[in-house]
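What follows is a set of structures to go through.
No lab work stands behind these numbers, since they all come straight from the coordinates. What you are looking at is a predicted structure, and each value in this text was computed from that prediction instead of being measured.
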Structure I
Amino acid sequence: MRIISFDTSANDLHVALGKDDSIESDVVVSAKPGSRQYAASELIPTIDRLLGDCHWPKDSIDTIAVGTGPGSFTGIRVAVVTARTLAQALETALVGVSLFDCYATQTELPSIYLLDAGRGHIYVGTKLSLDSVEYFSTTVSELKGQLPQTASLYADKTLLDELKIYGMEARLLPPLNNIASIQSEIAFHRVSLKESQLRQNSTVSNLRKTLRNEFHYELVRPLYLRQASITLKGTVK
C-alpha cells in the first residue's frame, strides 16, 4: 500500500510517503519567520518533490492520510481541502488523523492530551481506549472537573506551570518528529483492518472501490474545536 501523508496544522509542514507500515521518505519544511502560511503554500510542491525522488507516479497512490487538527484554522482547512481534492482526482481512500491520535501512538492508554490553543484556551483530547475518544476546547480554570481521574495527563510545555496553579500535574507531551510519518502508519493500520474485514465479501476487482467508499473523501472534515480568530483593523463606523 502506497500512502501520501501530510499535515499543516502548525507553522511547519510535515509530509511523508509510506509503503505499508514503513516510511519511504519524509520531510519537515520549517516555516519562514513572519510567514504563518508558508507551510500551506509549500504543500503541493513538497508532495511533488517527494513523489519524484521516490519515482512514484501519482496514480500509484492507494491511500492519502491528512492531519485534521486541532491547530491553525487556515492550515487545517488547506490540508483537508487539498487531501479531498487529491483523493477525488486519484480515486483513493482518504484517512483523516487527528493530532491526538498521533500522540496516542506514543503513550500508554488511557491518556489525556492538552494542547495550547492560545488566548487562554486549550484543546483537550481524551483517549481512554483505542475506540474511545473525545475532543473539546476549554480553559485551564474549567478543566479539572472535566477529566477522568484514572488517565495519565500530558500537556504542552507552555501549560505545565498554569496547570500546577490549579492543582494538576502533567507530563510533557512526547515529541512528534514528523507528524505525517505517524499519520501514515495509523492510516495503513486502519485501512488494512478494514480491508481484511471486507475481503471476505468482496472480489479483488471491487475491493479498491469498496475501500474508497469506506474511506470516502467527503467523510473527512477539519477538527475545528474553536472558531477562527478574526482581527478587525481600523474603525468600523
Structure II
Amino acid sequence: MAIRGIMFDKDGTLLDFNRLWIDITNIVVANICDRYLSSESIYSVDMLTQRIKTELGINNEEIRYDSPLAYMTYKEMAGVVYDNISELITDTKEQFEQIFEQEYNRAFSTMEFDCIPTCNIIHLFDILKDRNIRIGLATADNKNNTEKCLKKMHIYEYFDYIGCDDSTVRPKPCADMFDIFCEKYNLKSDEVIICGDTVNDMIFAGNCKAHSAGVLCGLTEYEDMCGKAEYIIDNPEKLIDII
C-alpha cells in the first residue's frame, strides 16, 4: 500500500480507555444524581447511579465494547440517559444535553487524571513523521478535553489534523472529519488507514472507503473485529509492520 495518511481514534486506540472514562463518568453520574434526585424520589442514589451507568454501558466497573461511552458524543450520550430517566428531569432535553457535557468538562478540568498510552505512541509517531505520513485524529470527544488528553500524552504537536465534536462536523461514522483531513493534505481515500478500537471505527472506515486497522488494546475483542477490519493488530504501534 502507498499510505500517505493515518487517521486515529483516541480513546481505546491511543490511550487506555477503561480507567480514565470510568473515573470521569463516576464523577459526572454522582453530580447528575445530586442535581435531579429529590427526597420524594422513588430512587435511591445507588439505584439511580446504577441505572445511569448501565445506560452508558458500564457494568461491574467495566465498559462494554458497544456502549454509548465507547463511541457516542456527549450530546448523544445525554440523549440516551435523558430518554431513560426523563421522569426525574425538570429540564428540557436540550438543557440536559448542555448540562451533561458541562459536567464532563468540569470533571476533566478539576480532576487529576492520567492518560496512559496503549503502546509507545511517540515512537510510532516519530516513524510516521520520518516517512512523511500525515497524522489525523477523529474522536467523539470535544475539543478542550481532546487537547488536554493529547497534551498530557505529549503527542499534541504530532497531529496534522484533529477532528472532534465541535458542532461543525457530523460524528463518526459519518465521513466529515475524514473528508476534511484528506482535502487539507490532498489525500486519496485509498492512501489512508483508519485505526480504531471499535466496530463503529470500522464502519467509519467503510463509509470513507479507506483502509481499516482494528486494534485490540481497547474495548473490542478479536472476534468482534473479524470480517470488519482489513487488519487486526494488537495496538497502533503494529501499524509499522503494515505500512
Structure III
Amino acid sequence: MRIIPAMDIIEGRCVRLEQGDYSKKKIYDKDPLEYAKALECQGFKYLHLVDLDGAKAGKLINWKILEKICTQTRLEVDFGGGIKDINSLSVVFSSGARQITAGSIAVRQPDEVEKWLEQFGPEKIILGADVKDKKVYINGWKTATQWNLFPFLKSFAEKGIQYVVCTDISRDGLLEGSAVELYKEIRKEFPDLKLIASGGVHRTEDLDLLADAGLEGAIVGKALLENKITINQIKRYVG
C-alpha cells in the first residue's frame, strides 16, 4: 500500500476542511510548491491535489499551482476539482497531472467520464466517491445526490473504472481514524477495484489496518501537515 499526501487549495493556499465544511477551514502557512518540494525531499512519490475553489465553482481555478508542482518536482500528481469537460481535462493533463479524479462530473455526466476512460485509458481516470452515511456527495461535498455508494461504484465498474478514491466525509479532517469497515465492505463487493482510502488517518495503526484490508493506497492530509505522523513512522509505506 502506498501513502499519498493530500494538498487542498483555496485561494492559492494550503487548507484542510472538517467534514467538508468550507466554514471550518484551517489555513496553513505553507506555500503549495514549497510543501510539495518538501514532500518529495522526504521520499514521497505521489500527491493528491484538490482545487477546492474549482470544486465549489464547477470550473478550473488553481491549475497553475498544479503546473508549478509538476514542472518543479517529480511527484506523480492526481488532480481533482472543477474538471467539467474535455477542455478542462486537457488543461490538467497538459499541466502535468498523471491522473485526474472525476467526482461531481461522474454523477452529472457519467457518459462523459466513460468517454474519458475510452480516450485516455482507465489508468488515467480515478473515480472520486465522496460519501456520508453511504450517500454520494458532490460540489466539494456540499450537495447530496440520489446515488448510494454501492450502486454508484457498480455503475462505473461496468464502465471500466479501475481506480477509486473513497472519502468518508464524516471523518475527513478530524483525525479520528479511517473508515476501515466501509473499505472492507467495498473490497468484498468489488475485489478488482484499486481502492484508495481518504479521511481520518491520524496514526500509523490506521495505515496498518488499511494495508491489512488490501487497499491500494491511503491519502493522508492533516496528519502530515501537522506532523501527527512522521516520515520515520511510515517509511515502509512511502514510495
Once relative contact order in percent (Cα under 8 Å, 6 or more apart) is calculated for all of I, II, III, which comes out largest?
II
Structure (I, II, III) behind the derived value 116 of volume of the Cα convex hull per residue in Å³
II
